[in-house]
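What follows are several structures.
No value in this document is a laboratory result; all are computed from the given coordinates. On a predicted model such as this, the values are computed, not experimentally measured, just so you know. Cβ atoms are built from the backbone, for glycine too; each structure is taken alone.
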Structure 1
Amino acid sequence: MLRSILATAALALAAMPLVHAQELAATPPMGWNSWNHFEAKVDDKTVREIADAMVSSGMRDAGYVYVNIDDTWEGERDAQGNIRTNGRFPDMKALADYVHGKGLKIGIYSSPGPKTCAAYEGSYKHEQQDARTYAAWGIDYLKYDWCSASKVYPRSDMPKVYKLMADALQATGRPIVYSLCQYGLDKVWEWGAASGGNLWRTTGDISDRWKSMESIGFKQNGLEKYAGPGHWNDPDMLEVGNGGMTATEYRAHMSLWSILAAPLLAGNDLRSMTPETLGILTNREVVAIDQDTLGKQGYRVAQDGASEVWAKPLAGGNWAIGLFNRGPETARVTVHWRDLGLSGKHRVRDLWAHQDRGSHKDEFWYQVPSHGVVLLRVK
C-alpha cells in the first residue's frame with residue numbers, strides 16, 4: 001500500500017515548485033508536541049483527540065497549528081527499505097488527513113542515526129527515502145534528533161549531516177518545517193540556517209521545574225542575532241500546564257519564550273486543561289509578542305541581582321518589556337527608557353492584566369512576585 005501512496009504522491013509532487021527551507025516559518029512555529037506529557041505513551045487515538053482539543057479549546061484560532069508526534073511512532077522497514085509505522089499508528093496518511101481536516105498541520109520525528117533516542121528506527125542511509133515517505137503521508141514538520149548519530153558520524157559532520165535531510169525534504173517539493181534537535185552542540189545557531197534548519201535547539205531538554213526553565217530561558221541572552229524569519233533559536237518546548245510549576249511561574253515561562261521569539265510548542269494534555277492553563281497558552285496579547293512580524297529575538301537590557309529586564313523590539317517601533325523576578329521574595333523591578341534608547345513619556349500596557357498603565361516618563365516599575373513577571377507593551 002505504501003508503494004502505491006508513494007507513486008501517487010510522486011505525480012502530484014512533480015508538479016509542485018520547490019520551496020526553499022527559509023521561506024517557511026516566517027514567525028516562530030506554534031503547536032503541540034507529544035513528548036513532554038506522553039513520552040512513549042502516544043498513539044493514533046490520542047493524536048486525533050489532541051487535534052480535536054486544539055480546535056474546541058480555541059488554541060488553533062490562537063495560532064497553534066502543528067500537531068507533532070515525537071519519538072516511538074516508528075515500526076520496521078519493509079523489503080524495499082520504506083519506513084513503516086508501528087501498531088499504535090496503523091495509518092499515518094489517514095491520521096495526517098484527519099489532522100489536516102481540522103485546519104491543522106502534522107509533524108513527525110526521526111534521527112540522522114540508525115536509531116532514535118528511544119531506540120526506534122532512524123533515518124540513517126534512508127534520508128531521501130524517508131523524506132519522500134513523509135511527503136506522501138502529508139507531513140508538515142520534521143524534528144530531527146541527533147541521538148545515535150554520534151555512533152556513525154563525528155560531531156564535526158553535524159552541519160552536512162543535517163543538510164542532507166534538508167536537501168531531501170526540499171527535493172520532495174512539500175513545505176516541511178525542519179527542526180534541528182542536537183541540544184545546542186557546536187554552536188548550532190551559527191550554522192543551523194545554512195544547514196536548512198528553520199529552528200534549532202539551543203539547550204538540553206527542559207523539564208517541568210522552575211530551575212530547569214529558569215536555567216534554559218535566561219541563558220538565551222546573546223543568541224538574538226542568529227534568529228529571524230525562517231530560522232529561530234529553540235529553547236525547547238513549553239511545560240505550561242504539566243503541573244510542576246505554579247501559575248505565576250508558567251506565566252514567566254510563557255512571557256520569556258515570547259520575548260525570545262521561541263517556537264511555542266505546548267507539551268501538556270490539551271484534553272484536560274484547566275481554564276487557567278488555557279488562559280496562559282492563549283493570551284492573544286502575549287502570543288502576539290512571540291509572533292510579531294518584525295521577527296526579532298529579545299535580550300536582557302538590565303539586571304540587578306535576581307531582577308532582570310528583557311526587551312524585544314516590535315514592528316511599528318513598539319517594544320515588549322519583561323520585568324522578571326527570579327528571587328524568593330516580591331521585588332521592585334524597574335525599566336529605564338534610556339536602556340532602550342528612548343526618552344520622554346511612553347504609554348504602557350500590562351499584557352497579563354489586560355490593562356493600560358498610563359504614560360510614564362523616564363521609567364516604569366512594578367512590584368513583581370517571586371518567580372513572576374510583568375509583561376508590557378510599550379508604545
Structure 2
Amino acid sequence: MLRLIDYLLENYSSQTRVTSLIDSLQIWINPLANPDGTYAGGNHTVSGATRRNSNSVDLNRNYPDPQDGPHPDGREYQPETTSMMEFMAKHNFVISANFHSGEEVVNYPWDTWSRLHADNLWFKFISREYADTVHQYSSGYMTGFDDGITNGYAWYSINGGRQDWVTGFMQGREVTIELDYSFITPVNDLDNLWNYNYRSFLNYISQALYGIHGEVTDSVTGQPLKAEILINEHDQDSSQVFSDSLTGKFVRMLNEGKYNLKITSDGYEEKRIDSVSVENYQTNNMLIQLVPIGYGITEEFIDKQQMLNLYPDPVSGILHTEIKPGKSGIFTIEIISIDGRTLKTMDKINVPYGGTVVDTDVSELSEGIYFVRLRNNNNVWVKKFIKSEKKKY
C-alpha cells in the first residue's frame with residue numbers, strides 16, 4: 001500500500017489512467033490497520049508480528065456482523081475497530097478492499113452466510129478480473145481455490161469480519177485479498193509481490209467508475225435528496241444503496257444486464273425506472289427527480305402577488321412567461337413534465353424591477369399538461385399550462 005501511494009503520486013500527470021483515477025475519485029489508502037500487532041516485537045521491526053492487537057483481540061472478528069449482530073466475538077469494539085468504522089461511515093465508500101496474508105486468493109462476500117450476495121455475479125466478475133490480471137504477470141501465484149478466487153463462506157465461515165460489515169451495514173462493496181502464503185513476506189520478495197498485484201489494484205479501483213451513477217433531486221426545488229435506490233426482484237440482505245444527502249449522488253455497481261429501479265425518499269412519491277441497462281466497464285449516468293407527496297407539482301406554490309403569468313394558455317407554439325418581481329434579480333426558468341422531468345432550462349435570466357417577458361418555443365412538446373418553474377436563490381414559483389396541437393389551415 002505504501003508503494004501504491006508512491007505509484008499514484010509519481011505517475012499523476014504522466015500516465016493517463018492514473019491521472020484519470022485521481023481526478024475522478026477520492027482514493028483513500030490505509031497502509032496499516034493493526035499497528036500494535038505489526039510491531040509487537042518492537043517499534044523498529046516486524047519480526048514477531050501477530051494478527052491480534054495489544055489487547056489480544058483479533059481485529060478481523062471485531063466488527064458488527066450481518067448474521068450475529070454486534071460484538072460477535074464477545075469483546076468490546078477495539079480502538080482500531082471504532083476508528084475504522086467511524087472513518088468509513090464518514091466517507092461513504094463505494095468500493096474497498098482489505099489485505100491479509102496466509103493464503104493467495106481474492107475472497108468475496110459473504111463470509112457469514114451460506115446464501116449468496118445479491119450482487120454475487122458482479123463480485124465474481126471483479127474478483128476474476130483481479131486474479132486473471134495477476135496471472136498475466138506471475139507464474140504459480142494466486143492459483144488455488146477457483147483459480148485465485150473464492151466465496152468466503154465456501155472457504156470457511158467467519159463472523160465479525162470487516163468485509164461483511166462494510167457490505168452488509170454500510171451498503172459498500174468490499175473484498176478481502178490474501179496476498180501471500182507467508183504471514184511476513186521476506187524483504188527480497190516484496191518487489192515481485194508488487195509487480196504481480198499493482199495492475200490489479202488499478203483495475204479494482206477503476207470499478208468505482210462503472211455501473212449506474214445517479215443524482216436524486218427534488219423536482220420542485222432542485223435540491224439534492226437522500227433516497228433509497230432499490231433494484232426490484234434483485235436486492236436482498238441490505239444490498240440496496242442510498243444517495244448522499246448533501247449531493248444527491250449515488251453509485252450502484254452491477255453485473256451487466258437490465259434492472260428495474262425503485263427510488264424512495266421520505267416525503268416524496270415513489271419513482272420506478274424499468275429496464276435500466278448496465279454494461280461491464282461502462283457508466284450509465286442518471287438524473288432522478290422525485291415529486292413531493294401531497295401536491296406533486298401544482299399551483300399551490302404560485303406567489304400570491306402573481307409573480308408568474310403564462311400566456312397564451314393553451315399554447316401551441318411560443319409560450320410567453322411574464323415575470324413581475326418585487327425587485328430585480330437573477331432567475332432560472334424550467335419547463336417541467338407532469339411526472340417531474342426537467343425538459344428545458346433557461347439559466348441566468350436578468351429580470352429588472354419592472355419585470356420582463358421570456359419567450360419559449362414549446363411546439364415540439366406533445367399535447368398535455370406541463371409546468372413552468374421559476375426560481376431564484378430564495379424562492380420557487382410554479383404554474384401550469386396546457387400544450388395543445390398546433391392549428392392547421
remark   = From the coordinates of one of 1, 2, Cα extents along the principal axes in Å, for residues 73-112 alone came out at 29, 29, 19; that one is structure 2
inquiry  = To test your reading of the models, identify which of 1, 2 gives 15 for relative contact order in percent (Cα under 8 Å, 6 or more apart) when calculated.
reply    = 1
ask   = Computing helix-only ellipticity at 222 nm (-39500 (n - 2.57) for each DSSP H run of 4 or more, over all residues; to 500) gives -8000 for which of 1, 2?
value = 1
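Quick check: 38, 21, 19 is what I get for semi-axes √(5λ) of the Cα gyration tensor in Å, calculated from one of 1, 2. Which structure matches?
1
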ask   = In terms of FRET efficiency 1/(1 + (r/R0)^6) of positions 185 and 369 (r between Cβ atoms, R0 = 41 Å, to 0.05), which of structures 1, 2 is highest?
value = 1
